[in-house]
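I've put the structures underneath this note.
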Structure 1
Amino acid sequence: MTTKEELSGKTIMEMVRGFQKACVIIAGADLDVFTLLRAKPMDAGRLAGKIRGDVRAAAILLDALAALGLLGKGPGRRPVYSVPPAVAEVLADKGARCMLGMVRHQGNCLRRWEQLAGVALSGKPAARRPSVRGAAGDLDSFIRAMHEVSQPLIETVIGSLGPLKFTHLLDVGGASGTWTIPFLRLNPDARATIFDQPEVIPMARGTMKKAGLDGRVSFAAGDYNTDALPRGADLAWVSAIVHQNSRAENRAMFAKVFAALAPGGRILIRDIVVDASRTRPVGGALFAVNMLVATQGGTAFTFDELREDLASAGFVNVKSLRRGEIMDSVVRASKRGQ
């Protein structure tokens, strides 16, 4: 970017057209094109049969994916499409670095973002429209996405928190248990309770069994907005939750966490934290838009807001342990002992 003309013209239009590539990739992920072609390269007609789709439409989608370098396209009148190994690692199911859940989740976000202008006028979240995978498939994509986006952060985030001695972890909104696993491995004698929506608990049970930790984990189904939290833990992990709530909702949730914790217990909050201007980090400002279109009162909060809301629930010694550019900031607070 060297001139004002480039800034106001070419660069801006590149930003605006960014949705095109995103939509092509998301469609390929929703239709499981990459998984199918990794298993067996095939032409457009055969793939259309596999996805129960239109041949012409499938060919155009496959060509666009090939143009982006995400598929290989063979020669001839009925060219065969294939997935390069590096792409399969990311976009095919069970790939070594699979981000399929997150790509599909971004499609769900995109359907809300396209309604942003109307949301800015009404102040109400966008209408939810399911993908071709349906509501159940979209929930699965969300849970997978949370695991995929958290996995690369775990070692760095937990390693930056200092000594974490505890006997009982309460993982609020623990989803599939992605964070419960490293916490329990950090403290081999500790146990944990995962609290989440009833439809999520079976996923958490499966993850804990696969990790060999099911004997150390209890599961509690509920909604933190309406239900009390299980009592007795000395460490509560509230991960990627506060941004979904208004400040009033966070205060109510913090009060429930405070009541659930044993005397002397601590709360750790992992989330995006923005500066006082709400423009840095850039990812935080954009994530606030994501919450605008998706929730009634959610946004990206400042440290001062979190400190005030934690204090309102009775927590003391509120401290920022880590400030990151994405959802890798951590805030800690304590409940006084007896």
Structure 2
Amino acid sequence: MDNMQESSASPALPPLKVVLAGPRGFCAGVDRAIRIVEEALRHHGRPVYVRHEIVHNRTVVESLEAQGAIFVEELDEVPQDAPVVFSAHGVPKSVPAEAARRNLTYLDATCPLVSKVHREVERHHGDGAGGQRHILMIGHAGHPEVIGTMGQLPPGAMTLIQSVEEAHAIQPADPARLAFVTQTTLSVDDTAEIVAILRARFPAIQGPKREDICYATTNRQAAVKAIATDADLVVVIGSANSSNSQRLREVAERAGAARAVLLPTAAALDWAMLDGVARIGITAGASAPEVLVDGLLARLRERYTLAIEERIVTQEDVVFKLPAELVAPG
């Protein structure tokens, strides 16, 4: 249902129509990961170490740093007696193995939907009497989620597919023994095209029972499509290293937005972007807190009288439980 608001800004300011996409911002996996760090700090006290950014957003990272979290790249930076949290993107099996070898106390904040993909690759790798399946992973090279998922199996057991071209070019050793999985934060439309090519080339290929792209990515892309054609400019709040935020910007442009930009915070807004803009669409990636949207609206109110509409395509009620060791008994 559409929701209209009128700001109380001075009538001397020029008008600007704002259409907010819904849902936007935090997903259940991001919320869970942040709560794991916060609860670990309450449980263990300062400091708690976190391997890699817990989620891809500097505002979130800086907030947790202020509470006592220390972010590191690898476990060798974690002192022997300190607790460590693994990020929401998931880690290769070598990481918890190394933590166990060092007797580190660790908490795994991997999103449950990413963990589901990890279980899929393990199942396919050991599937059937005919031998192991080679697994094609649709995703982006270097992304922590891809590194974590491919690190569930021995080297050579998986091949990364990043594009339609690579889907056409791949020549597996045994086309009859193939499976595919996907990164959870990809473009729904782009991934569907790659999957269609793989299924056409390799009819025996096995895929997930349900789509690997997570509900939050799917919903946020549907929401930005719903506002794109009505916007002279779509602003996606999110970090440059956030895959789901980058995909939102791309989806907005493909869906008909005259222009789409990715901004980490309201401070990055260049007023020249709004030249000739009468209607602006705003959304936020799944790792971007709502306070950043509020900050952008506050900055826009400095120069415009805002008429705000929130366009919600679906409601989300997904909640993921915390690890048992952080849940108080009773």
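Numerical summary
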read-out	value
FRET efficiency 1/(1 + (r/R0)^6) of positions 118 and 302 (r between Cβ atoms, R0 = 30 Å, to 0.05) from the coordinates reads 0.65; which among 1, 2	1
Identity of the structure behind 0.15 (criterion: FRET efficiency 1/(1 + (r/R0)^6) of positions 46 and 254 (r between Cβ atoms, R0 = 41 Å, to 0.05), calculated), options 1, 2	1
Structure responsible for -13500, with helix-only ellipticity at 222 nm (-39500 (n - 2.57) for each DSSP H run of 4 or more, over all residues; to 500) calculated and labels 1, 2 on offer	1
Computed 53 for percent of Cα pairs over 18 Å apart, for residues 86-205 alone - originating structure among 1, 2	2
Structure (1, 2) behind the derived value 12 of relative contact order in percent (Cα under 8 Å, 6 or more apart)	1
If mean count of other Cβ atoms within 10 Å over residues 214-221 is computed and equals 23.6, the structure in 1, 2	2
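Computed from the coordinates by the stated procedures, all read-outs in this text should not be read as laboratory data. Values in this document were obtained by computation on a predicted structure and should not be read as measured data. Cβ atoms are built from the backbone, for glycine too; each structure is taken alone.
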